[in-house]
Structure P
């Protein structure tokens, strides 16, 4: 499975980058990285057939886009060259094996991704991590849907969960999550390749975490609700603050009560409870 990077140069970068990113988020991009001249968006090559950027014309800014195919065999080298440790307050230190340990943090997760996204650098991953520290995970049954590198499943284990299922549709992510779980002494986390249909035979969860994107979250919310115990918690992230009302409306129609939210710049996460 190959990925493409869409490297957007935006003039002026702000607020043009945020506007453009919001508009293209429905196309299925899985991750975004800001830079001084704009941003880069990543997507599976198979999902690019319906992308037409020519329809976007703006009065207040202009943009150009360079599309590049990402060589899977080069991902580790590129990532290692650019990766810096991720700090979540004083609670969590996310690093690669080639970084030094930092004992001033309560928890440390060591991650080496393959072609999977979720290194903690993206705002949505950090937002979910922060919210997880405010929730009781002890002895809970957890689902990490769209697990990426496995960071959130690993953190759930560190916070006391004892029955954790991590699922991703991407073979690279599954393989990578298994390796990262083992490297963080969390081999008991069950990692499976699959989609939302994989949950059909699963017993209910106490907590579900889904950091994906708005459209997938909207489609999956009914299933998440059906697979949560009463009083169970649902963490949703991977969307913009402007998407919150839409997602809240869908959630409320599925007996999910809004509890709280966090945001960083234009990105948001929300916590819901099954009623």
Structure Q
């Protein structure tokens, strides 16, 4: 299993299902525990970068909408309201542990333009050196192509951010324990796959399926993130985010979730 204690810069992706109840309202107990654990890991010497979903989901709750909007303007409105709520929550909760957070909003255009990628990397470097935790999200209010495509871009975005930031590991917190041999909701005999050495057609096939009602991704978007991350030399883990204390177990070397080892340079070509 991966040894995270020796790794300095780590990206952690937080899914909507980890941050919010099915109603879209904040899961206060989980968020309280999560920020405490993350602040403690930061205090232990790790440089943490969060890629946080949840803006649209929290916007749905804040606006008292019956469900996630299906039209693009509705999603933009929910994202605009929810992003304010999301950062307010992070700022308030992390401040209890004297940890400062910073917001970075990205679009596909930014991460596709070399000069802008350098700017993002420089900003992350400066913030982490100052002891801040950068919190990255898509700018869903204006990046309507991602909203319309519904491809769960924050999973892939977290892998791209890990690559840009020169991270050594990416942890994706989801509402499932990891990658299973088949759909555990349909097959009681499904087993979790502890390590995936190679992402082939079989892995892609068993990863099919949509995500939760509030989110827009699924396991297949996480497999795509693993492909991006490992090719960039970044180790990746998918694990359940329902109990933030499990992060301590992971950092202590316990086998949790599904581990995707980074490719060696000669195999990444």
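Taking relative contact order in percent (Cα under 8 Å, 6 or more apart) as the measure, the highest value among P, Q is held by Q. Upon calculation of FRET efficiency 1/(1 + (r/R0)^6) of positions 96 and 184 (r between Cβ atoms, R0 = 25 Å, to 0.05) from the atomic coordinates, which of the structures P, Q produces 1.00? This value belongs to structure P.
For which of P, Q does Rg and Dmax of the Cα atoms in Å, for residues 128-207 alone, calculated from the coordinates, equal 11.7, 31?
Numbers: P: 11.7, 31; Q: 16.2, 48.
Going through each structure in turn, the value belongs to P.
Hey, helix-only ellipticity at 222 nm (-39500 (n - 2.57) for each DSSP H run of 4 or more, over all residues; to 500) derived from one of P, Q reads -13000; which structure? For helix-only ellipticity at 222 nm (-39500 (n - 2.57) for each DSSP H run of 4 or more, over all residues; to 500), the value -13000 is produced by structure Q.
Suppose Cα Rg over 2.2 N^0.38 Å works out to 0.94; of P, Q, which structure was it derived from? List each step's numbers first, then the result.
Details: P: 0.98; Q: 0.94.
Considering all the candidates, the number was obtained from Q.
All of the numbers you see were taken from the coordinates with simple rules; none came from a lab. This structure is a prediction, so every number in the text was calculated from the model and none was measured. Cβ atoms are built from the backbone, for glycine too; each structure is taken alone.
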